[in-house]
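Values in this text are rule-based calculations from the coordinates and carry no lab data. As the structure is a computational prediction, the values presented were derived from the model and not from experiment. Cβ atoms are built from the backbone, for glycine too; each structure is taken alone.
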Structure 1
Amino acid sequence: MAKNAVKQQEAVQAIAKGNTIRSGQIKLNILAQMIRGMNVSEALAQLTFSKRRVASEVKKVLQSAVANAENNNNMNVDNLYVHEAFTSKSFTMKRMRPRAKGRGMRIMKPFSNITIILRERAE
């Protein structure tokens with residue numbers, strides 16, 4: 001029997017990416033861990049009332065993924081859950097700050113990316 005003869009059926013999923021979010025990757029990953037595996041309504045509630053500054057940016061990406069699932073893939077919004085949420089590094093802006101005796105120190109301003117993948121739960 002050939003290797004390609006047996007193919008598994010891929011689950012339908014909706015993806016949304018947020019590029020160049022003004023935060024470090026580790027700080028953004030805390031929010032990604034928080035919503036991973038949750039239903040969409042619970043994840044939106046968590047992000048709405050989170051005290052973290054980038055929670056509103058992550059919420060926009062999640063709402064975009066829900067819209068992609070509903071409009072592009074005809075998925076039921078009530079059965080959606082966050083299958084994957086992961087972050088990656090983007091670029092870093094480098095700035096200078098004057099210090100004593102004519103020296104300068106570098107200030108790093110990191111940017112990050114976040115990807116959210118939604119799937120439908122079986123009823």
Structure 2
Amino acid sequence: MEHILHRRDFLAAAKGTTLPSGGVLVQMRERSDGKPPRIGFTCTKKLGNAVIRNRIRRRIREAARLAMPQIAMAGHDYVLIGRASAEKRGFEALKKDIISALAKLHGGAKSQRTEQDP
């Protein structure tokens with residue numbers, strides 16, 4: 001699975017569908033190009049210092065590595081944003097959060113975001 005590296009791709013995913021799920025916030029954008037899925041990881045500075053943010057990002061990255069191949073669809077971009085609970089959350093629960101969020105997003109679940117949200 002390819003990684004999202006450019007800011008413009010993260011911003012494009014942010015305009016897509018968003019769904020909070022336990023320890024992660026999942027953003028999805030359909031590219032409709034049939035290419036392999038891409039994934040990006042990020043954490044906000046509100047979570048703590050670099051050590052804490054990197055720990056959260058590493059945990060999410062590993063959970064996604066194990067969960068995404070079975071559920072990620074071609075032609076989509078996914079951005080996983082770490083939440084504070086991801087640091088202490090059990091690893092299996094983190095994996096289930098990612099799987100359930102992607103299942104809901106692909107199942108046509110509506111975004112939790114409204115037009116007024118920034």
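So here's what we get for this one:
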| item | result |
| --- | --- |
| For -9500 (helix-only ellipticity at 222 nm (-39500 (n - 2.57) for each DSSP H run of 4 or more, over all residues; to 500), calculated) the corresponding structure among 1, 2 | 1 |
| Identity of the structure behind 18.4 (criterion: mean count of other Cβ atoms within 10 Å over residues 27-34, calculated), options 1, 2 | 1 |
| Distance in nm of label points 7 Å out along Cα→Cβ at positions 43 and 99 from the coordinates reads 2.4; which among 1, 2 | 2 |
| Cα extents along the principal axes in Å from the coordinates reads 36, 33, 26; which among 1, 2 | 2 |
